[in-house]
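Please treat every number below as a calculation from the coordinates, not as lab data. No experiment lies behind these values; they were computed from the predicted model shown. Cβ atoms are built from the backbone, for glycine too; each structure is taken alone.
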Structure P
């Protein structure tokens, strides 16, 4: 039994027919999971790069050695947050805001002996008021002027290992590798309309997609927008937020 409720909707079937289709997809999902496990096994076998863990980063208490970010644990996951110098809060990177907002609590990492921190190239005197505005309590540090693998390119998840006072780079994401930290993307992938982005393979008649990450920034009414009165979406939940007048930075392209 199949019926169609109209364009832009999945066909309507009885539960048994749905279950058969679901079971068929499950075979592919299981294969995907097993391949993910195999990739993780290969990731654990990557070589690593030693670097100077005594290099100082700047936090709320002033300069500290990078080694302190491990908090006496052996492993450390860091999110590298992009920064636009001199930009107001609403002008900071919406993609990095999305990642950092989803990474506000590390209790489960800590329970497995892994610490978490955010680093950014922003100067601490700009970063500190931003953290207060966002309500962030996770550890943040400025790595301004510091090269890889502590500083360098931003916008990635990076993993480190400690052996006493020796520190090593073990892994770093690229591009869409950050998605595993952004829970919302995975949940959207489960929904009929997905992320609503143009690159997605959608059935004919589905709602038109927009550019990738279109929903990371919105106007006061919640409509996704890259306009001058837009903000990264989580910022609208902050107390006292009003429409922005400018993103405060030039040459901003997506």
Structure Q
């Protein structure tokens, strides 16, 4: 897959699909989950933004789906990130949405460290939460996929689901995104998951939409190539007719091709 000369066209899906209605849908479904299900907010670290929303399962020793939101490290919070909670709980799982401090106030190294603390907190407190730590599935979307993948060398999980992710950050140095988050070449390399892949790590399911901008297809190809070279297990999926913003809405919907795969991993 070839990239356009202007890398913003490759990596800014909002140039081609208005994100507003989809972000509104994330927020509306998340609010509905908080109204219909038991849940609680947890501070998992010392920072003001180090919060997560946890929705318990209806059965003991349940699997746990942990979601890390996107927004190019600059937007969204845990409050817009529980749109899959109702479906996950309906299928016997627990759900957690991790919030974190945003750029440019926080550097990418700091943000990555926050998400690692959040995932680690859930792992360490699994018994008290009524979940089976060995059945944790870590999911990230867009920048959240980068953050989720950066946890895999730190916290044991059953599997990771990476949606429309960013796995080699060097191209972002030539985009408005890199400028906005003050990304340096050293930060880009330290926070690029392709350099952390190894044999024996949890299996990966990587997916992007068939109607995505070109950068996300290229990023998935880089992930798969690097995983195969490192001996890591990766399954690559392209969902036809889906774009960057509507793809995660099917995350745990059994009628959705993505949701069907994710629920199979979660069982």
Given that distance in nm of label points 7 Å out along Cα→Cβ at positions 54 and 214, derived from a single structure, equals 5.3, which label among P, Q identifies that structure? P
Which entry (P, Q) yields the derived value 15.6 for mean count of other Cβ atoms within 10 Å over residues 30-37: Q
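A value of 13.1 was derived for mean count of other Cβ atoms within 10 Å over residues 46-53; which structure in P, Q was it taken from?
Considering all the candidates, the number was obtained from P.
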Comparing mean projected area of the Cα convex hull in nm², for residues 62-117 alone across P, Q, which is largest? P
Given structures P, Q, which gives the highest value for distance in nm of label points 7 Å out along Cα→Cβ at positions 166 and 182? P
Could you figure out which one of P, Q the value -10000 for helix-only ellipticity at 222 nm (-39500 (n - 2.57) for each DSSP H run of 4 or more, over all residues; to 500) was computed from? Q
By the measure distance in nm of label points 7 Å out along Cα→Cβ at positions 14 and 246, tell me the structure among P, Q with the highest figure. P
Structure (P, Q) behind the derived value 16.8 of mean projected area of the Cα convex hull in nm²: P
